[in-house]
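The structures come next, written out as structure tokens.
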Structure I
Amino acid sequence: MKVYLVGGAVRDGFLGKYAKDKDWVVVGATPADMIANGFKQVGKDFPVFLHPETKEEYALARTERKSGKGYTGFVTAFSPDVTLEEDLARRDLTINAIARDEAGNIIDPYNGLADIENKVLRHVTPAFVEDPLRILRVARFKSRFHKLGFEVAEDTNLLMKNIVARGELQHLTAERVWAETQSALLEPSPEQYFFALLDCNALEWVFPEVFRLFGVPQRKIYHPEIDTGLHTMMALSYAAKKNFCAEIRFAVLVHDLGKADTDPGLLPRHIGHEIRSLKRVKEMCARLKIPKSYEQLAMIVAEFHTLCHQALSLKPATVLKLLEKVDAFRRPERFDLFVQACEADARGRKGFENVEYPQSNYLLEAYRISSALGVEKIIAEGYKGVEIGNQLKQQRLRAIKELKQSYERL
């Protein structure tokens, strides 16, 4: 019985990164051997065991054989006769197919170290094409390691295109697509996830709403980058640079979906794209079973981001109406996320990356002074029923008007 550290922990060690999770492969053992050594079996489809002390996962070496469609159509075989090399062969990328034994020796049968050195994301064997989920995984690794200079190998990209052409992507479940996408959104370069899918023709099948944005022109005076798809990726990149949360990053991804539905005769203007975006956002969220918190933020960003950009020129009544429509007084935490998403949209434009966005502080201050006004004094003055709400609204309007005047004096 031999134990090897495998996968991400070995890879990240060579990249100078700390690996939080460690995966181990056991060669030459049976489930009975593992249990006899105090391990607890937790795997259902194949034997995975928890170490009695560290609780890290130890899996018996196994092989996989394609038996059906999609990423679940595999027959898994394990026995003491399965070698380490055979186990590593079933992995997606060479950089993930490196092992280290208990003495510290490196086992690298598929030249993963060379690909780490050359910054290449390359498939291990031609069996790569048997699992459509690997397209999303490669794209996710691109989003993780792009800043280190990693690129997808040309022959691997060709295999990814082959998977798409064979229609294998239709067998991916919404849950797996969203799980990979949610993880990719939190990577250092989430826009590279979508660029990688675009490069292998998968974006049209997995995210048709986002795919349709590429090639759609915008007014150059506001969007020097012109292309709506490129703008979306730039805004997503900015959100990652600012370390905004996953909900914001998703909202940024989908905030302009309605621009793909603009009447061609109106281009490059996109009047009313905010409302058109709502339908597309709802469709995507329903199809991929995206959590409600993501959908709710995405919807208000899609509908009201233009008003946020215009905040400094809006009438006080319109500012108050905006605060009410995005439910800022009841959901202040979400309002903060809304403003941050709008900032990413504004700065996700060529030449605007470092331009100040005073609308953010203005709206947050408008919310702060408005929410600080309570009804206690109004009630004490004798107002009742709907009059209380009317008076509160009037006080909030006066406060916002004074704020606007102070900004105009600056």
Structure II
Amino acid sequence: MKNWFRKINNTTIIFALLTFIIGWQLGHFDIKTQWSNYKPQFSITNEQPPANAETVDFKLFWDTWNLVSQKYVDKKAIDPQKMYYGAIQGMVAALGDPYTVFLPPEQQKSTQEELGGSFEGVGIQLGFNKDKNMVVQAPLSGTPAEKAGVKAGDIILKIDGKDATNLGLPEAVSKIRGKKGTTVTLQLFREGDSKPLDVSLQRDTIVVKSVEQSTKNTPQGKKISYIKLSRFGERTFEEWSGAVSDTLSQGVSGVVLDVRNNPGGFLDGAVFIGSEFIDKGDIVMSEDAKGNKQHYAVNRQGKLLKLPMVVLTNKGSASASEIVAGAIQDYKRGKLVGEQSFGKGTIQESEELAGNTGIHITTAKWLTPNGRWIHNIGLTPDIPVEATSEAGKDPQLDKALETLDQ
């Protein structure tokens, strides 16, 4: 009897102790557990904050979570997973950098598909101008957006009639993309216009070919290799090597590198392309928050080092394409012809996170070999030439070919 009583007594003590510990922990973290009207089905897994983390009282966060869960009118809309992702997105957005973003699973998948070269959408690369307005950074060649006349620099005001001015990049991309055959309507504002315009676009499978090569003739009859570089993605290295081989086999006397409407991509792709035309020195430098510089020098023996060249740019030329164009301009390897480039001078690192999520973090700014930072400024062409909307006319390419006659 005494043994039985001792067991009961020990069990009671253990139970009481556990109850105290649990209660103390909940009180210690100020997490309220009173759910008067609604109890969402989820569990919280706690992880200790990093050692260098500042002290933050999370009481406000949990109070807000609790109130929304209890009082929000549409209980079906309360999705703890979406709320959790939304909280992380808000935290990252508080940095005020539109290029530093948290990507939930669907948006992470879309980003990877785009860099892989195939996705369903309308063919728009998005970015932000110096006023932090969301703009078309570049319409991709041969896509519904380009065919409908969407232009680099167009400000996106609405997507399917809903305000888009406060959206982050991942949200806007997810709203614009969709299944092939469906439509999306964008309200755009174009510099120089008096009012916005609505453009209805039918989504399609977008297969982005990084590199296209052909030959052109100058006014004096010289044969020139015309290389259209549309982006820096996973297929770029292979496609570029094919274009260079074709160039060398055609007996050309010069090269036009067209990076108009090239929104950029992988940094190592820019170093690879730049090394084709420049024999030594840095292609680009990066500078971190502490002022430490990292040099990305020519990393291979290029095959087009001696051919005269011209680079075509416009305000859709951004990021990695500006790195290549900036290096060529700094070394006076060739002339830049066309329009001022977009002006994206920061570098983002992409990290895969748990649960098929991801994050893009701005880790540094990049500088041309001469130390220029062109963020929100862009590259100024050596020979400015405006584009034309007249069908079949390309005065910028015409000027590039004319320049190679000199």
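Here, each number is a calculation from the coordinates, and none is a lab measurement. Bear in mind that the values here come from a model prediction, so they are computed numbers and not experimental data. Cβ atoms are built from the backbone, for glycine too; each structure is taken alone.
Which one of I, II has relative contact order in percent (Cα under 8 Å, 6 or more apart), as calculated from the coordinates, equal to 10?
Details: I: 10; II: 13.
It was calculated from structure I.
Assuming 0.20 is FRET efficiency 1/(1 + (r/R0)^6) of positions 150 and 358 (r between Cβ atoms, R0 = 30 Å, to 0.05) as calculated from a single structure, say which of I, II it is. Before the final figure, lay out the partial values.
On the way: I: 0.20; II: 0.65.
The read-out was computed on structure I.
Here helix-only ellipticity at 222 nm (-39500 (n - 2.57) for each DSSP H run of 4 or more, over all residues; to 500) was calculated and came to -9500; which of the structures I, II was it taken from? The partial results should precede the final answer.
Values: I: -15000; II: -9500.
Of the structures listed, the value fits II.
Just checking, which of I, II has the largest value of distance in nm of label points 7 Å out along Cα→Cβ at positions 206 and 382? Working shown, then result.
Details: I: 6.7; II: 3.3.
The maximum falls on structure I.
Going by distance in nm of label points 7 Å out along Cα→Cβ at positions 166 and 254, which of structures I, II comes out largest?
Values: I: 3.1; II: 5.2.
For this comparison of distance in nm of label points 7 Å out along Cα→Cβ at positions 166 and 254, the top structure is II.
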